Every structure is written in structure tokens, then in C-alpha cells.
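Each reported figure results from applying straightforward, stated rules to the coordinates on display, with no laboratory input. Because the structure is predicted, anything quoted here is derived from the model rather than measured. Cβ atoms are built from the backbone, for glycine too; each structure is taken alone.
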Structure 1
Amino acid sequence: MKFKFSLTYFLITIFIFLVEVLIATKLADIFFVRAYLGDVIVVMLLFTFIKSFVKMNDEKLILGILVFSCIVEFAQYFTVAEKLGFRPGSLIYIVIGNSFSWIDILCYAAGCLLLFIWVKLNNARAQQTIAD
């Protein structure tokens with residue numbers, strides 16, 4: 001792991017963040033998008049955010065993000081936000097969340113799987129370019 005700023009990943013992070021805000025504010029009425037797609041995309045947001053500042057093994061990062069996402073989801077099961085005294089509607093309460101769902105974990109796993117496939121395809125393309 002090495003600290004190194006990547007403008008490309010940072011710009012992708014901003015774009016994905018704006019997509020997430022759009023989903024939360026303007027597309028909230030479309031159940032599938034709000035309930036599932038947002039959770040798939042949020043792991044991609046975490047990936048690009050971390051890659052904006054740190055150069056590290058992509059596969060380990062994806063696994064770490066999946067584990068982190070599951071920990072946050074299980075924290076919702078145990079109502080950690082409420083037990084820590086955060087008020088409903090506060091930013092940290094919204095970030096931690098308040099309702100556990102196995103479907104959310106499945107969505108995080110799907111997002112991580114998509115990231116893994118994307119990383120493998122990019123690595124294969126980079127290897128092909130080097131070989132040519």
C-alpha cells in the first residue's frame with residue numbers, strides 16, 4: 001500500500017457520488033433503483049474513493065470493502081446508530097443506516113463482483129497492450 005493521489009479515480013468518485021445523490025433524491029420513487037442499484041454502486045464509490053488516495057492491490061481492496069459493507073449492515077441489525085445516541089435524520093445515522101437486510105449484503109456482493117470483473121478485464125487489457 002502506497003499513498004498516491006489519482007485524479008482519474010477522484011473524478012470517477014465525484015461522478016459516482018453525484019449518481020448516488022441523484023438516486024437518493026430524484027429517483028427515490030423508482031423502487032429498484034433506490035433499493036438495490038444504490039447499494040451495488042456504493043461499493044464502487046468506496047473503491048474509487050480509496051483508489052483516489054492509495055495505490056494497493058485491487059483484489060484485497062475489493063474484499064476489504066465487502067467485509068466493511070457487511071460489518072456496517074450487521075451494525076444496522078444491532079441498531080448501533082441508535083445505541084450510540086445518533087438522532088434519526090442525522091448524517092451519521094443515515095450513513096450507518098437503521099434497517100438490516102440480507103438483500104443489501106447481496107447487493108454489496110454483486111457490486112464487488114462487478115468490480116472484480118472490471119479489474120480483471122482491465123488487467124488483461126493492460127497485459128495485452130504490453131504484449132503487443
Structure 2
Amino acid sequence: MQITLDNPTTAPRPLGPYSQVARVQIAGGGALLYLSGQIAEGGDVATQSRGIFEALDALLKAHGATLADVINIRTFMTDIDTLAEYASVRGEFLTGTPPTSTTVEVPRLFRPEALIEVDVVAAVGAPAGPLPK
């Protein structure tokens with residue numbers, strides 16, 4: 001197994017001393033991409049969500065993937081009552097079969113202005129196998 005940590009120059013820079021993407025090569029030539037949590041600027045959840053999905057898209061593209069390759073999404077919100085706003089934007093970016101998902105309300109995020117943070121895992125490059133019986 002080979003693991004590569006990366007901060008692609010074609011995507012937003014990290015906000016601290018961490019890697020944006022961990023690429024784990026898997027058997028059969030594919031890879032799993034673990035993306036760090038993303039936040040974005042803006043005054044409301046919808047604006048921040050749009051910025052987050054644009055950043056996730058750029059990070060995935062730097063590794064030959066798209067948002068269609070996302071298999072897991074984890075969302076942290078400071079106000080779960082804004083879930084519908086987030087879901088509306090998420091639906092614009094994730095248009096296929098929905099990935100596995102966790103959404104939780106938290107009291108705050110690492111930046112006071114952040115209302116939402118999203119991280120994803122994507123699978124790229126390996127053909128899907130048959131489902132177990």
C-alpha cells in the first residue's frame with residue numbers, strides 16, 4: 001500500500017499545517033482519496049456550502065476524480081436548522097446516487113465565521129466489483 005499526502009496547487013491552500021488530500025493506492029490500480037474538512041467564506045450556509053463544494057471539486061480533480069466518485073461525506077454544522085439550505089446546495093453538486101453520509105450539529109468550528117465544514121472520501125480508478133451475496 002502506498003500513501004501520498006498532497007496539497008494540490010490547483011485547489012485552495014490549506015488554512016493550517018496539514019495536507020488537504022491523502023491518496024491511498026489500493027489493489028487493482030485504484031485509489032481512495034481522503035479529503036480534509038473544508039470551510040468557506042460567506043455570510044450564510046448556502047454561500048459557504050457552495051464554496052466548500054467548489055473546493056472539494058478542485059481537490060478531487062487534482063487527483064483524477066470528480067464529485068461523482070465520492071463514497072462518503074461527513075458534514076459538521078453549527079445550526080442543524082439550516083440543513084435544508086445545505087441540502088439544496090449539496091443536491092446541485094452531488095447529482096447521482098447519494099454517498100454514505102453523516103451530518104452532525106456541533107457547538108462551533110475552528111474558525112468563528114464557519115457555519116459548516118465538510119469532508120469526503122472518494123474512490124477512483126478501480127472498477128466496481130459484484131455485490132456480496
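One of 1, 2 was used to compute helix-only ellipticity at 222 nm (-39500 (n - 2.57) for each DSSP H run of 4 or more, over all residues; to 500), and the result was -7000. Which label is that?
Going through each structure in turn, the value belongs to 2.
Taking percent of Cα pairs over 20 Å apart, for residues 15-78 alone for each of 1, 2, which is largest? Before the final figure, lay out each step's value.
Details: 1: 38; 2: 31.
Across 1, 2, percent of Cα pairs over 20 Å apart, for residues 15-78 alone peaks for 1.
Output the label of whichever structure in 1, 2 has the greatest value of distance in nm of label points 7 Å out along Cα→Cβ at positions 7 and 111. Please list the in-between numbers first.
Working: 1: 2.7; 2: 1.4.
Largest calculated value belongs to 1.
Please state which of the structures 1, 2 yields 16.4, 59 when Rg and Dmax of the Cα atoms in Å is computed from it. Don't skip to the answer; put the middle values down first.
On the way: 1: 16.4, 59; 2: 15.0, 48.
The structure behind it is 1.
Out of 1, 2, choose the structure whose coordinates give distance in nm of label points 7 Å out along Cα→Cβ at positions 95 and 119 equal to 2.9 when calculated.
The read-out was computed on structure 2.
When distance in nm of label points 7 Å out along Cα→Cβ at positions 23 and 103 is compared over structures 1, 2, which one is greatest?
Numbers: 1: 1.4; 2: 3.2.
The maximum falls on structure 2.
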